[in-house]
Structure 1
């Protein structure tokens, strides 16, 4: 159940809960399949020997529409004589939160005996490799290190098995996903550390210049029996163990709260909304809570002067809002008048960072038209895109 403490102008998205679950038969086999790392994200995926794209291999996000039929001339590429399970591509294997939500969405067949001991393939561009938390997760689900294949260029295999997604971000998270997290939790969630009934996941140790004012909120939660945790300072197994054993998991909207995927049913998540615009990841977090049978409170915490969306590089500032005070009162929190006073130092730091970033954005907007013109000299669309990305990085013109 979702309970909200929000200003009247915030409208939450509606979430459909009627979705068919996946079964052992929801895996498409592509003999002589080629995994293509196209610059166009909608064309990345697995192609058959005739050059026809397998629609199930393209990552769906916020959309249930099938991928248009795409056929292409198959390039010459390396061949690996193996039957493999294709489990995805790109940043969902590099970013912790997106990995928990999206990167795991194709590994569910490994729960079935008929798919055990299969090799899995992850397609990453460039020379990047998968982070340790990805490798540990795959190990926990039963995949040995030697059976994890990471490719950085187009590669053909004897056979490619393509599982349908168990998660479509913004649309659904299917019940079988819960079984995947149960398996991971059973293997990795038993670290010999002290656990707590109530945990507050803080962003204040990140030092990224993007979130200010959280210290006052932490103090109030601490005063009311919450243990403040800085997830990025802990081993992956420790994070899972803490989430698995807590009864209340609180914190600001973001990747850390997705650790709720390891929580036990009938417990609770408190998400603090850290931006003032309507945009938020509440739909994703609510799906996580529904999947795991958790109650959820959504509490307004933004006091920013420049409105931002959830996905932003602009700085954000938190404070004790009227809605948060209502949440505290409804839940029997103890606090003093000093506890809810504005943090003037955090406000000054926020205003300084906001001014600095606005100056950067103005600079980038001036430079980007010239970068686009220079990028036109790229021979292909992929080449133009890479040229533009390279120049923006060189001249620090991203925003």
Structure 2
């Protein structure tokens, strides 16, 4: 999820302001995810509506894939500048900044989901402890509890493995750029090959639970954003936005057609290439979006910025809000008018997602993020004190 680059001091990277085009993409990603879950009310009312199910799951699919690209793009810039800065403490600093950004909100909503589960079933989910180390879907299907957390597991393991691989490659005397690209190649090719091989060996492997939401098959999704950040900063000079965007639209059109035309249970393309084509499509539209100014200074632009700012809390909260409304509100107040109930509950869920995410961001998420620099400074000071005390 979005976070500024660290301040420039002691060889550390520079501060980078928010980009409006990236905020629009973040807002689009979270609105796709929220739309996916909001459409569950329609599916609940008409479970035979196969087209609505497809549209719902497609919104969720594209929303999360877009988040992966944006996360990889941001992380690629941060890590590359850390590596290039020559700072020898960058790995721990990077992890602390990431964990301050992602873990507090995740643990908060994990606790809320546990309480909701206990409220419903008077017991705790059997697998809840796995969520503390993001192992709930490491190499196996994700449990039914807190289902939206599957993508957080993919991102957290990527944040752990990619910089660690760079550090290890630097230990064998590879140059920073070579170590960066080599680590990226390992995390790009490994999951892609695993996906290709497993889908061929086990045709019964499901597209969603068996591949899409399994960490070891999806780490490559963030690498497209990593490569994009490298390409933009090292090669691209702003002359190819439109052709790249056009190619990206073609890739997304292939993704869309494949999703709606092919059989999820039997299509090798959907279980393998579909993910790569979708990631490539979103990757290629980002350069054009970086220059976007449309509606930037209007009320719509302001709403999109706020939506992007609250997107992490909204991602973690919206499905819990759906479950609460679906369980407590819909059957109690709209049993006699289900059509009206669907519309009201969808509106209530969207409004509730905005309100709760804004509240969590202001009172919990942002105050915690502000304290991470104090932790980094404390670690740096104590590290220097230890060095000075060494004979």
Structure 3
């Protein structure tokens, strides 16, 4: 008996570059500066809150939309930071990580044949989600000059067609470390105003913006907030990426559609973590102090790289540092990243897979969300190149 053939919904999708490089890092005993996760623990108080929630019996299904106390804490935080009032009951949904929030938002609003504009390089979950929705991804490539990466808004405007349903943005931006500013929001608002185009704003690194700059959340802009799904992540903010808890804030009409999909693709999110996070959010210090915490690591890493043959690109946000390596090697990005892992014992991520059509720019991405000792160990090895 033969196995029935299955026509893949995602025929071009294989193992992600993150999984590949992390496996290589383990194989070669390399310092893993590739995949974006910390190698240090979270605040013990957060663990205590979760443990107490478990012992208090919060171990069964919560509400589909999320534990009320957590939704209220999220709405309060957004209001205080960005001046936008979201209804905790009708406009905030707790999700199983930001990736689920992003995928669910795309599935609920992009219909077969409709187009979604994506700024590239881009986080790798956007394109598969658009494909699963039956949509068509329309990529617009960021520009790179001496001041870093930027979005060419004239090209975004030119990419809009009668079939455009969604524009996906990401700030602070993975993998480049670029950030959007108020002027960028104004340019985007001018494109979507008076249209039926929605916005999906991936803001998972919202608390990692440096040098005294402020995060320009879509929630701060009235025109954009009225048509946007704003996504963030507790995993990134509180150093608990394995918990996979995030949230989406959106106007009530958009949230109603979001929850129609959410209730069937995940239904709800683990209960004790939600209760623990709700208690922990009563103190804003952990997220208010996060920019300073990560800027010290960024500056340590950049200072160390300055003594190497890598060319540093600007890093205004996230916990990623991109570098050019053409003074070190002429290998293509993926081959260079593999070589670096095997020979130098430091793992990085090539930037080319972040494009729908791999684009060779001679750039790799390092993650500096690591203990200082880890960063110094990696820098010592990179200095030998």
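Key figures
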| item | result |
| --- | --- |
| At a computed -9000 (helix-only ellipticity at 222 nm (-39500 (n - 2.57) for each DSSP H run of 4 or more, over all residues; to 500)), which of 1, 2, 3 | 1 |
| Comparison of 1, 2, 3 by mean count of other Cβ atoms within 10 Å over residues 122-129 - largest value held by | 3 |
| Per distance in nm of label points 7 Å out along Cα→Cβ at positions 162 and 274, the highest-valued of structures 1, 2, 3 | 3 |
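Read-outs: derived from the displayed coordinates by stated rules, not from any lab. Given the structure is predicted, the values throughout are model-derived calculations rather than measurements. Cβ atoms are built from the backbone, for glycine too; each structure is taken alone.
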